[in-house]
Structure 1
Amino acid sequence: MRILICNKFWYRRGGDCIYAMNLAELLRAHGHEVAEFAMDCASNEASGWKEYFPSEVGFGGAGEKLRYALRCLGYGGVASRFRALLDAFRPDVVHLNNIHSQLSPVIAEEAARRGVRVVWTLHDYKLLCPRYDCLRRGETVCEQCFKDKSAVLRNACMKNSRAASAVAWAETLKWNRRRLQSSVDSFICPSSFMAAKMAEGGFNPDKLVHLCNFVDASKCGRSDYSQKGDYYCYVGRLSHEKGVSTLAKAAAGLPYSLVVVGDGSLAGSLPQAPNIEYAGKKDWAGVKEIVGGARFTVVPSEWYENNPLSIIEALCLGTPVLGAEIGGIPELIEPGRSGGLFCSGDEAALASAIRGMFEQNFDYKVIALESQERFSQENYYEELIKLYL
């Protein structure tokens, strides 16, 4: 089978990119031919299909912003490049990922016109919320746009800018629910929460498939899962919606050591305390060492997390997870067995839950082995291939 995987970036930039690239490796390992389609970024990993990639667009000066706006609406050369790639590769399946704005759903329509099966893994809420994260102006959880897309204009949600919000609004008008559903055979929702929200937003439940993300269990093996240090950790982006500020405030008043891994807009401005170490961004080897050796990890998100790889990877390393009770997070954690839950955004509740996690005993090896089976890439492949046929 020939499968064309599409994502706006082709380097390990975030969870969507990691998923898309791991998926390509998994499919090739099962003997399928795989091609990729992305923007032509300097950071991209090598691709034999690079000649078909459209140019990168960002948010620079006026000219760049105009190019970005055109891309959002499906113009700017993406369709012609994609058609050329369809001619050259002749895929049986086009598997979409994070394509909005810089690539746009025009590629779904191009594939559908040729009778190619189209599957789309949803990594965020862009099909429901023009901002993608269901946060009004990036601050509070909001679902107004599920029913009324003009709310993005009233609230100036995109970059706190009327102009940027107008582009996002125009994008939702063009790529409306009817148009998207007519070009896509199946929407893969990594969490039941995502599937429920898509249905609430009017999408046909028959096209929504819940399929949890996967990991390569071989990368999570450890010689002794019981070897734990006297610390807990956070791994992820340092930004408001991730709840890292709430975590740092709670941690500063506790007698336990916290290691924070990652970077982002809040780097350098988070609360400082002797028991908090800001370790910066790490590669997988560094993350594996820190997470694998931690008593537990914390995922304190304050937005509708979908299906965080950070949780899945931690559990597969035999490390319990304390997660905020929001979005798809609770689906991944069994309180008392593989971690715990607390009220999202509640500093006092988080502090209390951290104390409780240090007082609990967990069977780290059981957590690892059960999670490696639960999130197995082979189990994922068996379910995915059914959607491809």
Structure 2
Amino acid sequence: MGQSNLMWLKMESSQIRIKLLVILIALPFFKIEGQLSDFAYDGYVKYLFSSTRLPNVEERFSDHLIHTRLNTKWYATSSLTAAMDLRFRAFYGELVANTPDFIKLIRTPYEFTDLGVKLWETKYSVGYLEIDRLWLDWIKDDLELTVGRQRIAWGTCWVWNPTDIFNPFDVLDFDYEERPAVDAIRAQYYTGAVTKVEAAYRPAKESENQILAGLWSVNEWNYDFNFIGGMRFKRWLAGFSWVGDILNAGFRGEVMVNQAPNEPDTSSIYMEIGEPSLSSWDKMMVSVALSGDYTFSNTFYIHTEILFNNNGKTSNTFLFLPEAYSLGMLTAARWSLYQEFAYDITPLMRGSLFGIFNPNDGSYAIVPSVTYSLFTNLDLLFIAQVFEGDKLTEFGEYGSSFFFRIKYSF
């Protein structure tokens, strides 16, 4: 292929990206008159300002984010539905400039296929467009089959979900309300109004990254019970969860048991600190989460949650976090405590305060926030994330951040 043809292809690709970006940003400000009932869309446009202070760094980093989302659905027939959701983010600021390979931090790691594209990248700015939902759903009587990039949420707790083996999420990632998805095939057979049998499979290029699992959901005594079994990362797993209430207070729990990794210690970093790696654990891995919440008549809300990992670390937790995530753990800590309080200050303003505490290493995260509805579809959010702890503790390496966000939904 000649050089002129290559230049032409690059120009065409660039023009396509620009057109997609213009459509995505402009769509919220236009109405489709006479829109057919078999097509629907919604989404939002957000601006987020952040000010971040990292440990051992004197200056604060100021950054800006434009975040636009478009959710689309096509109801092809009464039994066939297709969806495609696009997410565009433009980052600009000092944190971008001072973070090596910043683009890698914002890419969602899909194992099977990548549907994201870098629109531009400079020293201070990055533009990224991705498709984070792309699925086809078919329903026939009591059978539902979904294929593609979708969210499979099996957990019942609201902060930590050990049984969410396909789509674990981070409660501190407040700006991604939709939460991550997974490329999978999912079949659900409804045995009743609130009961079902489900199976899901996540393919991957490498067999050790595949996930195959099933869920059986039943309802007894006004409680939903879920039983889970399958294989993840070539290790068997079994789980159990429930959700119900006690005296009008929500009560949830999850238990997950995984086959022991029992892999040899190969990293010198663990030898230096004198602790074995999480992968060398030779017993069954057990994670337990318990959650309770209650809303008083005056709108005051309280939520408490606890997470226990039998193989979790009690010191140097920060060093083990990447390894914990690779094993499917939600944190490398032995114990984690969560406490939240919230209250409607006015009908249009809500205040919230939650904290996550590691009782073994003494580190913690405090997150206060205030949301205010200016008018229909336009909301303001003020939020801070303050992390404290000694060196190499779970939360001691993050510093603090303050955020302001304005969001328009359509």
Structure 3
Amino acid sequence: MSKRSAPHPSNISYADACELLEHALADGMRSRILDALLAHDDVRASASALRAAMRAHTFPTGAAPLHLHRVVQSFDTRARRAGLHVLESWDYVAHRFAADITPVLMLDRCALDDVPPARHRTALAVLLDHYFLSVLGLVVARAWDEGDPNEHFDRATALLHRLHGPEGSPCRFVDDVETLLLTAVSHYSPDEHAYEVLARRFDALTGARRRRMARACAAVLGGHLRWGLRFMYGRDVGRMRADNIVDYPLVIYGVLQCLRDVDDAHTADTDDLEHARTIEALLNGLSADPTFATGRTPPWLRTHQDEHAELRARLLDTREALLDAVATHTSSPRAYSPLGFTANFLCNTVVAMVAAALDASAPQPSLNALFTGLPRDGHTAADAEQQARTLMGYAVHNRVDGAAPLIVYDPYEAAHAFSMTCTALRQAAS
């Protein structure tokens, strides 16, 4: 092996990283960590001990410490080289990355003194799980570095289920690794090309992984762009496109794959609920900028010209059938619609979820539940709406200098987005 191809001494493999996380999330491990943290005199001291553990990536267990610094150092180095800042939050005032990782910033943001003593352990458990979620997202972001990303996603899925298992906190963050990945890379990165590379890598996913990735991209980017269109660009689509060029390859991927799935459903025995989820995700992905999908490929998307051309052709060929299908998802102010849920960046939504979980007395819907009006994992659309409004309340309370809240749920905006999307489809040139 040449020196150029030799691995960096600090690098560890994806399999080794998963093995260490399996140990960290093993039965009893988090309970032992919490026991060690709560051995301190008060919640402030416990929180300080957790903060120190997060910064060092080394956690007390009452016996041998749990060491994760090698995983974090290795995978964070790779992510940064690829232009992705998974554990870093951008300081928009100082115009630089914050000194501490996002789980530490989240802990510092929380007013644990206001949490009743009976809930101190639960509060620390939520913050600890947020740390593990962040590290798992960091590992998943490098699933393409070696081997088969589908197999890597399978292993990460098992870890995510273990994170949200009986030993975990009441906060269920995401339902699948695909949404976790989009959450992990949603922090600002000055290297815009990194997202172009990431969007290309999604083509290696197959089967159910590809379908979940497509739906996640369509839903997440739809909500992100709708927020920007309303609050940043004064509903000027041209301004939104110019400022979000890096997002459109992900929109193309999500919408195109959903359209392919719609066509496949005509020739395969597709479950009605699964088909409905695909149509809903397709509607969400189109809703922010439907004329982009029905118009000709803009010059700034020449690297995705073929995909956009296929997207446009499929959309126009199946326009009438799609209009009939999306009609079942028509939005009403009296019913929850994912078209009404918008957020600046997905990581901001996770911050609000953590804060809400510190006050909640029962498990809350996951992030995925906010992207659908269809039944999901025992939670109803009413549960999703309540969660969306709770997160918006947090965003309103924490906005800076009267700026727009970073999370908004507005059922009337959902009706507007639905109407505009259907109109654009009807008026599209053949």
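None of the figures in this text is laboratory data; all of them are computed from the coordinates on show. The model shown is predicted, which means the values in this text are computed figures rather than measured ones. Cβ atoms are built from the backbone, for glycine too; each structure is taken alone.
Can you spot which of 1, 2, 3 the value -11000 was calculated from, given it is helix-only ellipticity at 222 nm (-39500 (n - 2.57) for each DSSP H run of 4 or more, over all residues; to 500)?
Answer by label: 1.
For mean count of other Cβ atoms within 10 Å over residues 284-291, which of the structures 1, 2, 3 scores highest? Don't skip to the end; give the middle numbers.
Working: 1: 16.8; 2: 19.6; 3: 26.2.
Largest value of mean count of other Cβ atoms within 10 Å over residues 284-291: 3.
Using volume of the Cα convex hull per residue in Å³ for the comparison, can you identify which of 1, 2, 3 gives the largest number?
Going through 1, 2, 3 one by one, volume of the Cα convex hull per residue in Å³ is largest in 2.
Who wins on Rg/Rh (Cα atoms, Kirkwood Rh), for residues 228-331 alone among 1, 2, 3, i.e. which is largest?
Looking at the calculated values, the largest one is 2.
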